[in-house]
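Before anything else, here is the set of structures, which you'll find just below.
Each value in this text was obtained by applying a stated rule to the coordinates, not by laboratory testing. As the structure is a computational prediction, the values presented were derived from the model and not from experiment.
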Structure 1
Amino acid sequence: MVGDCFQSIAVEKNDENICARIKDTFSGPRCFVLLAKQKVDVSICDKIEGRDSHVSDCIQGVAEQKNDESLCAQIEKSTYSDSCYASLASLKQDASICASIEQERKRNSCYENLEASPEALAEEEQAEEEGDEKYGIIEKDGKVYIKSKPGEVLSISSSDLPDWANAQMVVVGASAVCVGPPSTISSGDSNVLLNGLPVARKGDETSHGGSITEGSDKIFINGVPAAFVGAQTVCPMVSPGPVPHVGGPISNNGY
């Protein structure tokens, strides 16, 4: 695609001005996000036009690169700023950051997520003790741990994963079976891309303002349980028509 071509050149030349030439409504914002993270410059996010979710992804990406949760306050909508705080809490393994999350349900989920992955935490602690920090895809005891280096985006493909994990993992854009309007997964870990799309985790958002409520006990993304096909989502009751919108299980991988 033309957008992908411009994006590759922009990243290689470290020049976000090239991103402005992309007309694609996905590749254009994604280009700015990649450059903002690469330069660790949140001001680049101001150049993104369109959906609030694209701007929030950009700010969150820089916040994750800088390991600085204070940047999450620049995200106007609490739906997205809450996701930013939850991500930083997970990255820093700091439950105190969860207190900044406005929505009670998401705040509780943030606290639960930090307690829900002892295997991943134990893996990290062991690596630190051994002085051998591991990144990438790590298989151990029937589990898969996917970890990106601080300040870098980890890009993987389906062929890099065990078949069973590839069949389960979910990315942004995956669909959920719902009552009412269709719903998709709208947020994920922007530091881990599977087939070019952010990998979804427990606690990530759906397109109707809900979230993923289940995470895998065998796959962990930067310490957070991964979303999986069949995992449940919840949504607020939205009634644009005669049938209310109710969250349901994730029905496909999204790639």
Structure 2
Amino acid sequence: GLSVHGQYRLCSDDTLFAMPETGIGFFPDVGGSWFLPRMENHVGYYLALTGRRLNSMETYTTGLATHYIALGQIPRCLERFMFTEDLSAAGIESVLDEYCEAPNVEDCGEDEVLPHIDAIERCFKQPSIKDIRTALMEETGEHRQWAQHTVAMMDRASPTSLAVTLEQLNRGASLETLQQCLEMELCISRRFMAGGDFFEGIRAMLIDKDMEPRWEQAPTHDQVLEYFAPLPEGEGTLMDV
């Protein structure tokens, strides 16, 4: 959620991170257009377009978390904060560094992102969903099985959500502030909530739970651009952030 924009982002043994919105016919909101395109090697694009869940090891190694603190150390860390008098940035970092350690595979799981980082960069830098999918299908050798699984994850998502999300991330990469990204996301969210795949995704995944959404066909480029058109005056504004 919004905590990903914080200066200090903690993960522990049982941490899971995901941006699964394309799987319910929506898009990565809460400032996803700010932090996702700024992740190295197009990993943010990979997460946004597949909805893949990261374990705590992957959350840490991708930079989404700034500190890993073992589950058993969290009560001690919280107690330390309760009695510290220095709540400056340096003081906070000092406490976190005291309890922070390198995550281990036994407690946090394998890192299955790093072994495919070159393939992620190669495939998810492509300019369209079609090109991304083609690049994935062309992967061979050690990346082949991973690529096939990635295509399968994308195929379960809303085609509209995928196309809008790709445009969202590309635009977000060039915006200068989180505020601008949130303003763009307000426009996008209003268009999604007008109906279509978002309603169908909620029905299939959260209400009826048949897990078989009947998505609309992939949108044209002009239809994608409609999601980013300015809202009519008076339809919604953001407070300063």
Structure 3
Amino acid sequence: MSFIQAGLLFLIGCVCGVLNSIAGGGGIIIFPTLILAGLPAITANATGTIISLPGHLVAAVAYRQELQREKSLCGLLISVGLLGGALGALLLLWLPANRFDQLVPYLLLVAMLLFSFNDTITARVLANSKETNPDQRKNWLKVAILQFIVAIYGGFYGLGISFLILATLQILGVKDIQLINGLKLLLISCIYSLATAIFIRSGIVAWEQGLVMMAGTIIGGYMGAKYARQLQPKLMKQLITIIGYSITCYFFMRP
């Protein structure tokens, strides 16, 4: 990796970190950037998962007080996340590289559609929710099954997973937005953690590119959080939408 390429990856990582801290969706840019940097699609996907892991882990820890109130539910989601994430990662490694290459444009499109409808999903979660009570435990099995499927997707690809998790959490009827965010981050952290371990053991991670972009996302995330009040989330989301759909169109059209 040349110095110029490292600098570009770092800058793009910074931008993605800023976007993640304000509007989310930075991963939509990280994955295709790694491909355009010359990495095989499967390697870019695995490396992108590792880049995203630290931020989710730190954010999940910040919600520990909310999560401690629902220890049983958290235990269920941790088990589901670890198992599903592992299966998704193994599925990615099992799939022939050329088949995954063919899926890339469609996976990007799915991620962009999920990002585009994020506000609708979030509004529906809050509108259909109510305070949790013991009777809602009967819904845990439904949630576990759905989140297991989502976790497999997360270990396999992952982009847009937070929006899928929000959509399935509405079944629980959780009204506390802080608890919803905590559960989402906990599940993503579990999915990415075991998937990351599998990717590292398989030897497909591009560490040079990954660490450079990870450093950029950390710095960008800090700067974005610091100056969030001066930046407009709506404008950031529009920027991601334009860039994301442009990249998606490019991957559909390229030979």
So relative contact order in percent (Cα under 8 Å, 6 or more apart), computed for just one structure, reads 42; which one of 1, 2, 3 is that? 3
Computing helix-only ellipticity at 222 nm (-39500 (n - 2.57) for each DSSP H run of 4 or more, over all residues; to 500) for each of 1, 2, 3, the value -10500 comes from structure 1
